[in-house]
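Each reported figure results from applying straightforward, stated rules to the coordinates on display, with no laboratory input. As the structure is a computational prediction, the values presented were derived from the model and not from experiment. Cβ atoms are built from the backbone, for glycine too; each structure is taken alone.
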Structure P
Amino acid sequence: MKQGKRVKPVFPIEYRLLIMPKYNEREKQFFTYMALRTENEFSSFRYEIVVEPVMTDRVLQFNIHGLRAPQVTIPHSGPAIFETKFTNLHGRYELIVSKPGREKNTFTISVSDKEILLEGNPRNKFVHVTTTEQEF
C-alpha cells in the first residue's frame, strides 16, 4: 500500500488575548489591560471565561478553567470574555496561557507605559495575542 504525505493537523485559534497599555485619569496612573475572549460566539448568553491569573516574578500566567453562565439570565449573544488589569508592569515578562488538558502557549512580552511588544510564537498555538483593539 502506498503511503501519502503526512498531513499536518490544523490547530485552530480558540482564544484571543488583548494586551494594551491604558491610562486611568482618576488615579493618574498607567496600567496594563488584558482581555481574553473566545473565538466562538454564543447565541443564548454572554458567558464568562473562568481564568485564574497568576503573577510571580517575571511570569504572567492565565490558567483557563472553563466557562461560567452569566449571573443575569437576559439573553445576549457574543463571545465569552475575561478582563483584568495589572499595575506597575515594566520590562520583559513570560506570558503563559494554559487551558484544561495541560496545553500551554508561551509568549514573551515587553511592557512599557506606551506600548506592548510581543516576541515569539508557539508552534501549536490555540491563543492569538494582539496589542490592538482592531484585531481583538
Structure Q
Amino acid sequence: MADPGRSARRGDVKRHAEVLRLLYLAWGALFAIVGLAGLALAGGALAIARSGGPVSVGSEFAAGLTAVTLGTIAVLALVYGLLHLWLGAALGRYRSWSRLLALGFAVINFVLFPFGTALGAYACWVLLKDEGRQLYQN
C-alpha cells in the first residue's frame, strides 16, 4: 500500500528542485555577466597597453599583464557561468546525470563564500535526499 505522505514529500522535493534549477540559472547568469564585464575591462587594458601614453616606463607591460590576467579570469568566469546555465536547464529536465553534475558543482561552489556556499549546501540538501535521488532517476 502506498504511503499518502510520500507523494506530498515528492511534491515538496520537486518544488525544491525547481528552486534549485532557478538558482543555478541565476548563478550562471551572474557569472556570465561578470565574465563579459571582465572581457570589456581586459579590452580596455589591452588598448592602454597598445597606445603610447605619456608614461612609457613599464606602463605598457603593466597594462598588458593586467589585460592577460583580466582576460583569463573573465574567460573562466564566462565558461563557469555558461556551464551553470546549461546545468540549470538540464536540472529542469530531471536527467540523472544532471543531478551528479550539480552535486559536483555544489562542491566547487562551497569555496565561493557566502552565496556559493549557500547554493552548494542547498544543492546537497535537495539532491542527496532519498526523494531527490528518486526524482532524478531515469
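Hey, helix-only ellipticity at 222 nm (-39500 (n - 2.57) for each DSSP H run of 4 or more, over all residues; to 500) derived from one of P, Q reads 0; which structure? Of the structures listed, the value fits P. Taking mean count of other Cβ atoms within 10 Å over residues 23-30 as the criterion, the top-ranked structure out of P, Q is Q, with the highest value.
Relative contact order in percent (Cα under 8 Å, 6 or more apart) computed as 28: which structure among P, Q?
Values: P: 28; Q: 31.
Source structure for this number: P.
From which structure (P, Q) was semi-axes √(5λ) of the Cα gyration tensor in Å, for residues 71-118 alone calculated, if the value obtained is 28, 18, 9? Here the read-out was taken from P. In this comparison of P, Q, the computed figure 166 for volume of the Cα convex hull per residue in Å³ is attributed to P. Ranked by distance in nm of label points 7 Å out along Cα→Cβ at positions 15 and 39, structures P, Q are led by Q, which has the greatest value. If distance in nm of label points 7 Å out along Cα→Cβ at positions 47 and 79 computes to 2.7, which of P, Q did it come from? It must be structure Q, since only it matches.
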